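Input: structures, listed below.
Every number here is computed from the coordinates shown, using simple stated rules; none is lab data. All figures in this text were calculated on a predicted structure; none of them were measured in a lab. Cβ atoms are built from the backbone, for glycine too; each structure is taken alone.
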Structure 1
Amino acid sequence: MKAVFEDMVWPFDIGASPDAAPLTEDPLGLLHEVLWQKMHDSLMNPRQRRRTEIAVRYRGTPELPEELSAHLQQLLLRGLERLIVMLNLAYERGELRRGLNPVGVAQSLVAACIGVVVEHMNNPQADLIHSFSFAPGLVLLGAGRHLNPR
């Protein structure tokens with residue numbers, strides 16, 4: 001069963017840091033753009049979408065073989081680590097709101113992205129294309145130093 005998930009990519013795994021990352025003046029905007037594209041591509045591919053749904057639904061449950069659970073956990077952690085790398089760039093440039101750190105923001109992004117996947121699973125006929133951008137976008141907006149929360 002692990003072989004079925006061998007080439008799976010988590011929808012929020014942005015891959016290695018985009019080449020433009022060190023050059024961009026807006027690392028959070030670049031992250032949002034890359035994340036949207038990865039989520040869109042992943043969930044529009046029927047095979048990838050189905051594997052993602054299975055992984056989200058059964059991750060950490062006894063229904064999945066231990067080896068597969070470990071593999072899925074590695075994928076999740078790799079996606080999280082890659083988000084942290086991009087968010088570190090924003091942090092180093094003073095783009096994150098005071099009091100926030102890259103790890104916390106990355107964890108919030110993962111939670112928002114998993115929420116989009118779950119919503120897509122619960123209502124596959126709905127036009128959720130905007131959710132791919134909106135949910136993570138809200139997290140990044142809230143994390144940015146330019147937002148004045150009240």
Structure 2
Amino acid sequence: MKKVLFIPLAASILLLGACSSLGNNPVNTVKDLYNAAAENDLDTFSKITSQFDEISGSQLSAMEEFASTVVDKGGVEKMKFSKIKKSNLNKETLDGITEEYGDDWELVAEEISEDEGEVFLWLLKEVDGKYYVLYADDMSLDEIMK
């Protein structure tokens with residue numbers, strides 16, 4: 001009888017642990033966003049983008065666009081993401097973002113093209129240990145790096 005109760009209990013704990021890791025670091029948050037889009041999980045997608053004013057009220061169409069990107073790239077696992085260190089940003093970029101969003105933000109670069117240095121840049125803010133997308137746009141790293 002104890003084994004029968006233990007298995008569902010263990011599965012529940014593992015499931016809760018997986019849910020609580022959502023948004024626990026900036027790179028994983030962006031991956032979680034793409035995975036949610038690919039899986040048509042509007043609830044998770046909306047949570048991650050709840051602070052992203054530009055898509056407020058249009059999460060469904062944004063999710064469809066990001067899901068299309070996942071298909072085009074052959075899956076989230078084939079997409080390349082990297083956290084950009086604040087110490088590598090030029091002063092203007094660092095000061096501008098910090099003035100606008102405070103200190104608890106991170107940037108994640110999603111590689112668009114290896115040849116041109118073009119990235120899709122994600123700005124995320126940490127709130128209570130979770131990261132939320134505030135802004136995203138494509139640009140050249142030359143615009144923001146030292």
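Structure notes:
- If helix-only ellipticity at 222 nm (-39500 (n - 2.57) for each DSSP H run of 4 or more, over all residues; to 500) is computed and equals -14000, the structure in 1, 2: 2
- When Rg and Dmax of the Cα atoms in Å is computed across structures 1, 2, the figure 17.4, 64 traces back to 2.
- Top of 1, 2 by distance in nm of label points 7 Å out along Cα→Cβ at positions 40 and 136, largest first: 2
- Relative contact order in percent (Cα under 8 Å, 6 or more apart) from the coordinates reads 24; which among 1, 2: 2
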